[in-house]
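Listed next: structures, encoded as C-alpha cells.
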Structure 1
Amino acid sequence: MKQTGDVMDALDNLHQRVSIPALQEPAPTPEQLDNMYRAALRAPDHGAIRPWRFLNVQGDARVKLGQLFAKAAMLKDPELSEERLAKFQAMPLRAPLLIIAIAKTKEHPKVPHSEQLISAGCAVQNMLLAAHAQDLGAMWRTGDMAYDETVHQGLELSEGEEIVGYLYLGTPARSRKVPQLDIDKFVSDWS
C-alpha cells in the first residue's frame, strides 16, 4: 500500500506538469529514458495490442531529420524561401533528444482504430509525466511534419502507422509558470 507522501508526490506531478519549449543539454540519461518507456508501456491498452513504437533521434540524427523535414517542405512548396527552409532544418535541433511516437494500429474485431490511436497518445502522456517527475523538460509537438507522407516514407513507417507526435526532451532552459485553470469551466453534471 502506498504511503500518503507517495500519493501526494504523484498528484503534485500530475497537477504541476507543463510543456517546456526551451530545452538544452543534457539529454535524458539512459536510466531516465528507461523510466519514461516503462511509463509509456503502462498506458491503457484495450486488447493488449500495444499500438505504439518509438524512435529515438539524437546527435547527428537530428540533422538528418531536419534534412528530411526540409525535403518534405520543398516538395510541398518548391518556392520555399531559404529562411523557411532553414527553419525546417533547425526544428529537430530545439532539443538534445527527440522521440518520435508512432501509433501502430491494426484491424481488430473489438478495438477500433480510434482507441488504438488514443492508447498511443496515452503512452506519450505517460512519458511526459515521467519526464516531469524526473525534472526533465518536455514538449509534445506535431505540426505538418507529423502528417507528411514524405516524412513517413523517410522514417520508414509501415501501413497502419502514423506519427502521434514528436516528443522534444532535455533540460529546461528556463522555468515556465503552470497556468491555473478553473475546473468548473470544464466539468458539469449530466442528468
Structure 2
Amino acid sequence: MKGWAYYLVNGITLCRVLAAPVLFVLIFTHRFDIFRWGLMLSFATDAIDGYLARRYHVVSVFGAKMDSIGDDLTVAAGIVGLLSSNLLFLMNRIEFVIVLALLYIVQLGMAFYRYRRMTNFHTYVAKIAAVSQAAFLLSFFFFTGPLLPLFYITVALTALDLVEEIILIFVLPVYAVNVKGLYWVLKHRSFYQ
C-alpha cells in the first residue's frame, strides 16, 4: 500500500486538474476578480506538490502524468483568460504566439508518434519556463497591464523548453519521466536505453 505522502501529493495535483473547469467558467462569466486568485492558487499547488513529491520520495509515473496535465490546464486557463480579457495584447504579438503554438504542436505530435502519450520530462528548463509563465500570467491579472520584458523572457524560456523536449524525443528511444534535461541524458545515455 502506498504511504500517506503519495496520496497527499497526488490529491493536491488532482485538485489542480479539477480546478481547471472552474477557472474556465470564471473566464467565460468574466469573473476575473475571482479567476486571478484561482489561477494563483493553481500555480501555488503546482509548486507545493512538486516539492512534496521530491521531499517524501513519492515521484511516480502516474503523478508525473497528472502533474503535466494539471500544468497544461493551468497555463491554458491563463492564456484563455488573457485572450478573453485583453485579446489586443496577444494580437499585437501574434508572431510569438504562432511560434510557440507550432513548437507545442510539433512537440506533442512527436511525443504521441514516438511514445503514444504526452511527455512528462519535467526538465530543469521546463521548470524555469513554468515559473516564468506563472509570473507573467499572474502579473497580467494582478497589475494594471502586462509586463512586456517578462512576456519576452517567458516566450524565450518556453521556446527553449519546447525545443529541448523535441530534441529529447529524438534522443530518448523509450518513454521516460522526470528527465533533468538534454545535458544529463547525453551524459548518462546508457541509463536511458
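All of the numbers you see were taken from the coordinates with simple rules; none came from a lab. Everything numeric in this text was worked out from a predicted model, so none of it was measured. Cβ atoms are built from the backbone, for glycine too; each structure is taken alone.
For the set 1, 2, ranking by mean count of other Cβ atoms within 10 Å over residues 84-91 places 1 highest. Looking at relative contact order in percent (Cα under 8 Å, 6 or more apart), point out which structure of 1, 2 has the largest value. Result for relative contact order in percent (Cα under 8 Å, 6 or more apart) over 1, 2: largest is 1. To which of 1, 2 does the computed value 61 (percent of Cα pairs over 20 Å apart) belong? The correct label is 1.
Matching task: -12500 is the computed value of helix-only ellipticity at 222 nm (-39500 (n - 2.57) for each DSSP H run of 4 or more, over all residues; to 500). Pick the structure from 1, 2. Structure 1 accounts for this read-out. When distance in nm of label points 7 Å out along Cα→Cβ at positions 12 and 172 is compared over structures 1, 2, which one is greatest? Comparing 1, 2, the top value of distance in nm of label points 7 Å out along Cα→Cβ at positions 12 and 172 belongs to 2.
For mean count of other Cβ atoms within 10 Å over residues 76-83, the highest value in the series 1, 2 is held by structure 2.
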